[in-house]
Structure 1
Amino acid sequence: MNSIQLLAFLRRVETLKTNPRHAYTAGGGRESVAAHSWRTALLALLLRPEFPGLDMDKVIAMCLIHDLGEAVTGDIPAFEKTDEDRAREGQALDQLVDSAPAEDASLLHALFSEMDALHTPEARLYKALDRIEAVIQHNESDIDTWIPLEYSLQQEYGWENLEEFPPLLALRKQVLTDTLAKIEAAGGMPPSPET
């Protein structure tokens, strides 16, 4: 193990602890990228018994690292991210991962390659968990922090490929129920910008 290189890498990704995401916490503060990744990984850990045929250690690892590139680029909400943003984040991620000790960089590159391809059930499960955690977080935030687009996004986001994972489909349905109750309690959908 190269302790100096490992510590230098950890210093570079430390910004994830304070880099804000678009979402707010239940306490009113901005959610950090690290907090989102941590809870996504925790969700994977807690759902481990539901997926006995999958490599859940790999899923947890994917959840922990999926936003590493945001240590360099910061968070760009999914509904605002362009192809140019994705390319810039991919380039930043490659440079960041290359700065890790060689054995760690090799592992990280392999995981990111699998995550990007979405060919394995582990990669698809991580992606579904990432999206569901984001919707859960928005439900926990004050609805006054939502932009108008989020009223519909909360209802539509994260349904892709959930038929493959019935426990997640059930969870997403419950999250939708919570979203609809939150919107109703706040007086319903906001007026359309066209009106």
Structure 2
Amino acid sequence: MTNQYRFNDCTKDYLTRFYEILDNMIRNMECVKTDDSISRNFILQMIPHHQAAIEMCRNVLPYTDNQTLRRIAADIISAQTRSIQNMQSVFGQCSRDTNSCQDLNLYNRRYQQVTRVMFHGMETACADNQIGANFIREMIPHHEGAIGMCENALRYCICPGLAPILEAIISSQTKGIEEMRQLLRCLQE
């Protein structure tokens, strides 16, 4: 192995914290005690997902002075914090909505597929000593997972207050993925 493939100490610190955040997110998303409300279940599953994005952004900030990446991270922190607050504000009313067993089974099946792909994409993201590029390669599957989770929930009867929150997540994270892909191309040149 040549030196160019060895992680430096900053990369090791960054990746150690990233994997802690990832493991915590997976644990918190998987331990949600679901019931007969897709709306309630979605909120309880998405909040730890958003919290992980916030922590991932806080993790990368000390390691980059790339202003575009710093702005992207700040935007994610702001948008996901706002989204958590929005979900918490509708949680009470959304928890009262119920769904059929058939809808719950179909929702849960797709949720498992989406999260399995997301977890795998984040766990196996290519890592090198370009921490900013590492962050983007980890965050893109995270955003793709959020989009998939939202699209899945929108297929079913959900709380009216939740639908616009999901649509906002899809819109902002689709835009974020494109922006991160553009930056990643620049960072890899």
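Nothing in this text is a laboratory measurement; each read-out follows from the coordinates by a stated rule. Not measured: the values here are computed from a predicted model. Cβ atoms are built from the backbone, for glycine too; each structure is taken alone.
Among 1, 2, considering only distance in nm of label points 7 Å out along Cα→Cβ at positions 53 and 149, which has the greatest calculated value? Walk me through the numbers before you get to the answer.
Details: 1: 3.7; 2: 0.9.
Greatest value across 1, 2: structure 1.
For percent of Cα pairs over 25 Å apart, the calculated result is 40, so let me know which of 1, 2 that is.
1
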Subject >> Origin of the derived value -27500 (helix-only ellipticity at 222 nm (-39500 (n - 2.57) for each DSSP H run of 4 or more, over all residues; to 500); candidates 1, 2) >> reply: 2
Subject >> distance in nm of label points 7 Å out along Cα→Cβ at positions 37 and 109 - highest-scoring structure of 1, 2 >> reply: 2
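Rank structures 1, 2 by relative contact order in percent (Cα under 8 Å, 6 or more apart) and report only the one at the top, that is, the highest. Intermediate values should be presented prior to the final figure.
Values: 1: 23; 2: 26.
Greatest value across 1, 2: structure 2.
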Original post:
For structures 1, 2, which has the highest computed value of distance in nm of label points 7 Å out along Cα→Cβ at positions 13 and 165?
Top reply: 2
